[in-house]
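Each structure below is given as structure tokens.
Only the coordinates and a few stated rules stand behind these numbers; no lab work does. Here the structure is a predicted model, which means the values were calculated and not measured. Cβ atoms are built from the backbone, for glycine too; each structure is taken alone.
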Structure 1
Amino acid sequence: MTRLFLLALFFAAPAFGQVSYDQRPEVRTFIREVAKRHGFVEQELRALFARVERVEPILEAIRKPPEPPVWSAYRALFLTDRRIEGGLEFWQAHQAVLERAEREFGVPVQVIVAIIGVETFYGRNTGRWRVIDALATLAFDHPPRARFFRSELEHYLVLARDNGQDVLSVRGSYAGAMGIPQFMPSSQRAYAVDFDGDGAIDLLTSTADAIGSVASFLRKHGWQPGAPVQLKPELSGDAWRAFAGGVEPKHALSALREAGVLLPQAPSLPGETRAALVDLGSELRVGLRNFYVITRYNRSALYAAAVADLAEALRAAPQSPGR
């Protein structure tokens, strides 16, 4: 029996009233398919799922998402003195690794730091839920996104086995995101890198691997080295309203300028540059290709704008290593 699942056998069975996933037909079908595709022993997987627990607070959270945040309040969560100071300390502590990531992947140091700062406060808050419980709960008890979470659960099982991790001990977010950069299992398998050179990818405790993996993710999603992320426009007239909305950069800057979107920060950007006129509710931003790439990490325009603003604040701080 593999170490991964031998460890699982020593955990207590689910508490009274909890669903025993290994007894459910759809879980048994999932187990058979995963075992066949990846060479697992079916009985070991069943022993594991007998100890996986359904988590009601996770279902409540995903079924009743919070009201859409107001941009000013959302931004205020991340553009705090404490988060900026923490980011500068993180930058100083890991400057050599961050600069190597920028050289290799073309992603600016301040953007890497800002993403880790927004995601987990520089590794301080990485999540409290057992990842196996979170993914199984959403895979088998949340039909609207069952297909997605079953795929992530499969990726997690393979990832834990290949990395020699105790599948029952890893903790993360209520959606199953893990580690310092909060990668979903599929993203970790596709984009994470061994940046500290120890022969293993460890996003749970290796800051170097987390830094390199964030940069790798962005680059593989189309990051344009040396290009801006966003611009703050000045608006004239009303024609621009027809262009507002979305994050995909599909409008030529020349068209936006003709519609009254003025860009005093970057007057010389070529007219054929593609951009989106991003509506944050109380403010508009011109999002360029790199803004869109950040939304591949998290699909929210507010998230991308907060990351960009935090990155700018880190770069502009008087004590910034990047000045």
Structure 2
Amino acid sequence: MKKQGKFNSFKWGIAGLLIFFLMVGGLFGKAEARRKFVRFGGSNPGGSWFTIVGGLSAYLSGQIKDLNVTAIATGGSVDNNRQARKGDLDTWLTHSLTALDNWNGVGVFKGKKPFKSIRFLSGVYENHHHFVVLAKSDIKKMSDLKGKKVCVGSAGSGGAINSENILRVLGLWDHLTPQHLTWSAGGRALTDGQVDCMGASSAPLPAMVTAEAMHKIRLLELTDEEFRKVLKKYPIYYRSTIPAGVYKSLKNDSPCIAFQVYWAAHQNADPESIYKMLKVAFDPKHAKPIGRIHRHLKSLSSSFNAMKSMGIPLHLGAVKFWKEQGLSIPSVLIPPEK
């Protein structure tokens, strides 16, 4: 009888532990269920956005207990906007021209209905589009690209569209062979001699930094007349400068085509989640760790003046955040759902 009693006690002990673990598991399950998920679109490996979105997503998730921000690898700016149309992203990075084309249903989105669900959160940084060759290349100026193989970035990337826009305006597109490769693959192709030049948005581009570790590189510069032609065709672009030292091989400032990069979100993204992400991203106490993710994250800003000319409004969560910061929001940036 004593043995049977001990056995029963053992059984009840095991049963008690099982019930305990099930209860704990249920609690964790409920906690996870309360954790909201945010899908954040970036780019592909070798690109700046892959680093920016991957690092920022992890940081935000670590700082906001009820939020799980997941970095989504994409083709880049165009692909981000396409996925947003399908409802596959909650928030993403976008080039100014890509967002404007998507908003109006023109350019790369010609034939599509205007997508009026885009909402801006903030400006991220000034993006520099540049064309890179190996230092030993006999390509000295843009017109020398005729008959050459030029990597313009992966299909679906904003970088590819920017390269094509510039090369078409200069009358070069139909006289060269464009290669649509990911940034990593493009960097390898340049160092291996499989392409002659690489067009890229964002300096320094991680893939170019890797390539530069093996070969010295050189940037092709547009002439004043070439700048004039491009800016006349695409007023949303403007002339800027890539500072010396951005690449080790770059000893002097280099003029380039520039435009703004924005942090955007879908109109239906949860306002409280957007508010919490902005609150962390712009909190001065987080500036250093976020800046270490990528140098471009050091220039986060409201960018209202640049946004006004585009007419794309802010997200409700962003309206709440920026008003809390004491900023006066232009009426054109107030969303219709407010």
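Compute distance in nm of label points 7 Å out along Cα→Cβ at positions 44 and 108 for each of 1, 2 and report the one that scores greatest. Walk me through the numbers before you get to the answer.
Working: 1: 4.7; 2: 1.3.
Evaluating distance in nm of label points 7 Å out along Cα→Cβ at positions 44 and 108 on every structure, the highest lands on 1.
A value of 21 was computed for relative contact order in percent (Cα under 8 Å, 6 or more apart); which of 1, 2 is the source structure? Structure of origin is 2. Out of 1, 2, which structure matches 99, 50, 41 when Cα extents along the principal axes in Å is calculated? This value belongs to structure 2.
Computing FRET efficiency 1/(1 + (r/R0)^6) of positions 180 and 244 (r between Cβ atoms, R0 = 35 Å, to 0.05) across structures 1, 2 gives 0.70 for structure 2.
Source structure of the calculated read-out (helix-only ellipticity at 222 nm (-39500 (n - 2.57) for each DSSP H run of 4 or more, over all residues; to 500), -12500) within 1, 2: 2.
Quick check: 2.5 is what I get for distance in nm of label points 7 Å out along Cα→Cβ at positions 260 and 284, calculated from one of 1, 2. Which structure matches? So the calculation was done on 2.
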